[in-house]
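Every read-out reported here was derived from the displayed coordinates using simple, explicitly stated rules and does not represent laboratory data. Fair warning: this is a prediction, and the values are worked out from it, not measured in the lab. Cβ atoms are built from the backbone, for glycine too; each structure is taken alone.
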Structure I
Amino acid sequence: MNTRDEPHADARHYRRLHVFVGDANHAEVSTFLKVATTALVLALVEHDLFPDDLTLATPVQAIRAVSCDLSLQRPIRLADGTSATALDVQWELLERCTKYCHDVGTEAVGGTVADEVLARWETVLTQLETDPLSPATTVDWVAKYRLLEAYRSRNGCDWSDSRLQALDLQYHDLRPERSVADRLSLERLTDGEEVLWATENPPPDTRAYFRGRCLQQFASHVVAANWDSVVFDLGGETLRRVPMMEPARGTRQHVASLFDECPTPADLIGRLQQ
């Protein structure tokens, strides 16, 4: 997790928090909780409510230590000189986030989604505290460990066996015909039709809507589409770049009618320049 030096927006006003922990997660519940709990903790930070006594002394070393601790009992050092387990930290964050949501009202932080986040967060922590290997349908490391341990026991092989290493990698294969994770009955929060729909329909409340509509409507004229710009080839000597430096602009509410009224990319760029 870092802030990077590429905000993909106007650097005078924005920074980007790049959260790459868990990028390889296959379990949808794990991804949901990663994103949602990060959002709630950021809300604590933004409102100066993050507890100082949970600051880690060495965050990188701590996450490495936690990732290798199947017992979930290994203490990690905090900045104030005390120590706590990862579960201790998570329970405290859950308590603070729950209080924050109740104080401001869940409607202010996502409505029923916030309620689901808090409920699932508590459920997973309870399972991990009771039996670390119990949330096998929602937590990737548990699902993968149980898979590898079953294979190892069945075949009598050592943990260094190359077959286990191959299975470790294949767990994350996204191709349905090769995916191991898809065979483990991981809990789904979406279905195949929703996923397929989302590959062609951007979220309506971000600038992704503008980028998506450009690709839907003028794909043959789009030569590049990035976070912060779309580049068109209108047949002239130069390409035409449309900057998208403001993340809150380009939503469906903002530009849907514009696309409906512009039959060509030239019309769209002409209207944007007015």
Structure II
Amino acid sequence: MPWMEFEVTALWTVIVVSFLAMGMWEGARPRQPLSMAPERRWSTHLLLFMLGGGAQALVFRLSPLVLAVSVAASPWGLLNRPWLPFAVQFVAAILLLDLVRYFTHRLFHRIGFLWRIHEVHHSDADYDVSTAGRFHPLEVMGAHALYLVAILLLAPPLAAVFFAELHTALLNVFVHSNVAIPGAVERILRSVLITPDLHRLHHSANPMHHRRNFGQTFVWWDRLFGTYLPGKPAGEVLVAGVRGVPPEIGVLALVAEPFRRRS
């Protein structure tokens, strides 16, 4: 299958369709009420999303799939061994690429200036589907660079890279959605996947919660590395945001926020 011919179309289709679907779900069954009117937040998040995507395309000029094509026959690839069955290559690529995203997320929490950049994402005082687009352009480019390095080293199958792009985009929208999921369904989903409730806990204004539930797609990495937190302590009110960062500011202020001197 000519994966590259469908990459951009498929990716944007997943993003738009999942965004609309989660937005309608939020409207019908919201998990919790929002504290601010969504109009300004949504326009700000859309502009940030476009700015980050444009900066990424301008700086790197290649997609994960294009890079995967160029390294498919590399002698140093970890997964393009001829003796490895395709099914093993595919599954290993999906898991390892998601593991890279897990550790990338942890890195943005551990290093001081990277956290200042990632704070833009966490500083949203509300939590809904539009939060999926609230990323600083430097974070978008930094995460993309590490992801490309992972593809360079792994030399994964093209089909796996294509699938990983799509399910990552879908899950990014899903986990940031303010949707109410029935308890039984939630328990089933979180045995495998990061759910909105788990990731909402990560967005808590309580700094201790920032160190938990880093997963992008699979919950297994948090369980394996001891960063899994199933829920907040009894009686604690879950409030999103970051102390010291204004939640409702414009795009230019958000872009400048990591460089702002604080008292």
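A value of -14500 was derived for helix-only ellipticity at 222 nm (-39500 (n - 2.57) for each DSSP H run of 4 or more, over all residues; to 500); which structure in I, II was it taken from? Checking each candidate, the match is I. Among candidates I, II, the computation of FRET efficiency 1/(1 + (r/R0)^6) of positions 189 and 221 (r between Cβ atoms, R0 = 25 Å, to 0.05) that gave 0.10 used structure I.
In this comparison of I, II, the computed figure 14 for relative contact order in percent (Cα under 8 Å, 6 or more apart) is attributed to I. Please state which of the structures I, II yields 3.0 when distance in nm of label points 7 Å out along Cα→Cβ at positions 13 and 101 is computed from it. Of the structures listed, the value fits I. Looking at structures I, II, which one was Rg/Rh (Cα atoms, Kirkwood Rh) calculated from, given that it came out as 0.96? Here the read-out was taken from II. Say we calculate distance in nm of label points 7 Å out along Cα→Cβ at positions 125 and 197 for every structure; which of I, II gives the highest result? Sorting by distance in nm of label points 7 Å out along Cα→Cβ at positions 125 and 197 in descending order puts I first.
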